[in-house]
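Readers should treat all values here as calculations from the given coordinates under stated rules, not as data from a laboratory. Model, not experiment: these values are computed from the prediction. Cβ atoms are built from the backbone, for glycine too; each structure is taken alone.
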Structure I
Amino acid sequence: MNHRVIPLFDQRLQALHTAMPATMADGPLADQLGRPLHDLRISVTDRCNFRCSYCMPKAVFDKDYPYLPHSALLSFEEITRVASVFAAQGVRKIRLTGGEPLLRKNIEVLIAQLAALRTPDGQPLDLTLTTNGALLARKAQALKDAGLQRLTVSLDGLDDTVFRRMNDVDFPVRDVLDGLEAAHKVGLGQNGGLKVNMVVQRGTNEHEILPMAERFKGTGMVLRFIEYMDVGATNGWRMDQVVPSAEVIQTLQNRWPLRALAPTAPGETAQRWAYADGSGEVGVISSVTQAFCADCSRARLSTDGKLFLCLFASQGHDLRGLLRSGAGDAELANAIRAIWQGRSDRYSELRAAMAPDTGGGARRVEMSYIGG
């Protein structure tokens with residue numbers, strides 16, 4: 001069975017393409033709720049070498065799953081062009097995601113292209129990447145040399161049995177830890193630039209909270225605990241599997257005194273806590289129990305060039321169609337501006353009022369298609 005959610009071409013975008021004047025309107029944007037556009041997450045592949053149950057369960061993403069053909073993917077040049085237009089509209093941060101982005105051949109070439117972009121005031125973009133770490137040991141130096149500034153590695157536990165069961169491809173935890181060490185050695189961990197994300201599921205890996213904190217405390221790496229989210233339509237999400245961030249913090253405080261830290265930037269997803277002994281910090285991302293829709297400044301570009309305005313969206317806007325139809329940068333910029341200015345998404349704030357099996361009445365797109 002084909003489980004892929006294929007967003008339809010948005011006819012409103014075609015209307016924008018034909019009606020917008022061919023002049024580029026740059027500058028800060030705000031959506032219907034006054035939220036700016038600061039962050040762009042770009043999925044460079046819909047493929048992954050893990051089969052984590054909360055993202056790409058093996059029962060759905062099997063050997064017969066219809067991944068996107070290479071011709072459907074945005075080329076590196078197309079991605080860079082779109083990113084440059086987004087930068088002119090106020091984007092300051094780009095995160096490369098997947099699937100598993102390190103599976104995209106020659107990903108360091110794209111990183112080098114994006115690292116050369118500048119904001120209207122001449123500043124480089126904040127360029128980062130999220131990976132499962134499986135290929136990181138062999139790619140870390142090339143990523144750094146290409147201009148990658150920061151890195152986030154997903155790691156859901158230190159117990160090898162638990163980790164192999166969660167990734168569901170029998171991949172050893174030691175190889176991910178080796179990747180983290182390689183990234184730190186080449187300098188990707190400077191100034192807190194190396195983060196480790198742990199998705200916590202009750203009944204699966206909540207007993208790994210303290211061992212994970214112990215392992216990364218004092219290393220300069222920032223460990224962040226993420227509430228298990230109801231992304232997509234295939235992970236069988238249930239509220240009783242969510243470990244609230246407040247419970248995670250209490251577990252940590254029972255072992256080490258913590259103090260709350262102020263956000264480093266508006267719209268930051270993680271609540272930050274410092275160890276009282278000065279040995280670093282941890283974070284929690286509470287998208288289920290403490291929605292942060294009110295200041296969400298993130299847009300997402302899918303592997304095949306659809307623009308999504310929310311992680312929980314069911315439909316995207318086809319920018320690839322504009323790119324490949326010969327639209328100029330001015331037309332692309334005006335389309336992006338009109339799309340963002342019409343945005344009113346706030347799924348997480350409305351979750352409690354929605355039917356649990358509908359996600360608000362539409363089948364949501366999978367995380368592996370638009371990135372986390």
Structure II
Amino acid sequence: MNFLIVTHVLHAKKEADYFAYAPYVKEMNLWLKYVDKVTIVAPLLAEKEIRPIDIAYKHDNIDFRSIPAFNLLSLKSSLKTLLVLPIIFFKIIGAMRKADHIHLRCPGNIGLIGCVAQIFFPSKTKTAKYAGNWDPNSKQPFSYRLQKRILSNTFLTKNMNVLVYGDWKNQTKNIKSFFTATYRNSDKRAVVQRNLNETITFSFIGSLSSGKRPLLTIQIVEELHKRNYNVRLDIYGDGAKRKELENYIAQNQLQKYITLHGNVTAEIVKEVHKTAHFMMLPSKSEGWPKVVAEAMFWGSLPIVTKISCVPYMLDEGNRGILIEPNVESAVARIENVLQSPKNYQEKVEKAIEWSRIYTLDTFENELKSLL
């Protein structure tokens with residue numbers, strides 16, 4: 001089988017290997033275990049350094065077809081896009097013609113072109129992984145909404161399973177509720193029970209960007225401290241907001257109980273989940289946030305905003321805490337749990353039980369059926 005991947009993910013090449021963002025590649029490597037040949041249509045940046053968060057595809061037969069990366073963020077980039085769009089479209093068409101299975105990664109600029117191109121191949125077996133927010137009522141860019149419309153239209157999109165996060169009502173028959181995973185069945189271990197009478201530890205794990213709201217996380221923990229709770233916050237990740245966060249922590253003298261650790265390995269993240277009482281992620285948007293499921297797996301109770309499929313993951317708050325992006329209301333919800341150790345423990349146990357259903361073993365079995 002010649003398995004085609006059409007994606008916007010930026011790639012780099014070193015010797016005979018192709019590298020890209022690790023969480024994406026780890027997932028794709030599971031798909032590639034069951035195919036004979038892989039064709040990848042994606043941007044390949046010659047000057048791009050391979051980062052610590054990049055890993056290589058694991059396959060002996062990769063045909064990489066480089067296309068230009070593009071965006072519509074300025075007049076200059078928009079004009080450039082008009083020139084490269086035909087090149088990208090026909091490269092994708094050419095790759096689809098020779099593919100046995102077409103796999104689109106959405107949402108994204110390249111994913112949108114792939115959504116249009118796949119219309120011309122109604123008889124080919126196809127899958128699309130929509131890794132963003134599929135909530136029909138969410139506010140999203142036009143290009144995202146257009147991709148969702150094309151993928152949901154069974155007249156334009158034939159012979160395709162569209163994999164989305166969450167269980168949404170009134171969907172077309174080709175929309176399949178899906179998930180993603182980090183751990184295997186063999187990773188299941190007993191969880192160390194946390195005591196709310198000790199220092200209550202919170203973690204934030206993600207990019208330090210406005211979309212993840214790390215400052216709101218800091219302000220929530222700061223307010224809990226002001227209310228005389230013995231709390232600690234450890235922040236893992238890096239990004240554009242780091243300097244702003246450092247300044248806020250320094251100006252408000254929060255160093256004693258709030259620490260920025262920067263990027264760390266997946267193994268360190270796992271150890272954090274094993275000991276933290278709570279994992280906080282007050283994002284503006286998510287698909288299926290892996291870090292939430294990972295925290296639940298190890299007994300760290302998630303505190304997350306009501307976005308995308310997160311309420312589904314947390315069973316509307318029965319296995320976590322759902323908050324609004326507001327310090328006062330968020331602290332009030334967290335306090336309700338802190339003041340009831342029994343309630344806290346019940347939520348933790350429900351979170352562990354649910355998250356351990358979604359392992360890589362289950363994920364691989366689902367992939368086999370799609371191929």
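Values computed for the structure shown
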read-out: At a computed -11500 (helix-only ellipticity at 222 nm (-39500 (n - 2.57) for each DSSP H run of 4 or more, over all residues; to 500)), which of I, II; value: II
read-out: Given -0.72, -0.93, -1.21 for log10 I(q)/I(0) by the Debye sum over Cα atoms at q = 0.12, 0.14, 0.17 Å⁻¹, for residues 150-341 alone, calculated: source structure among I, II; value: I
read-out: Top of I, II by FRET efficiency 1/(1 + (r/R0)^6) of positions 126 and 254 (r between Cβ atoms, R0 = 41 Å, to 0.05), largest first; value: I
read-out: For relative contact order in percent (Cα under 8 Å, 6 or more apart) computed as 14, the structure of I, II it came from; value: II
read-out: Structure responsible for 0.05, with FRET efficiency 1/(1 + (r/R0)^6) of positions 86 and 270 (r between Cβ atoms, R0 = 25 Å, to 0.05) calculated and labels I, II on offer; value: II
read-out: Origin of the derived value 10.9 (mean count of other Cβ atoms within 10 Å over residues 46-53; candidates I, II); value: II
read-out: Per mean count of other Cβ atoms within 10 Å over residues 190-197, the highest-valued of structures I, II; value: I
read-out: Computed 134 for volume of the Cα convex hull per residue in Å³ - originating structure among I, II; value: I
read-out: semi-axes √(5λ) of the Cα gyration tensor in Å, for residues 94-221 alone derived as 37, 19, 14 - corresponding label from I, II; value: II
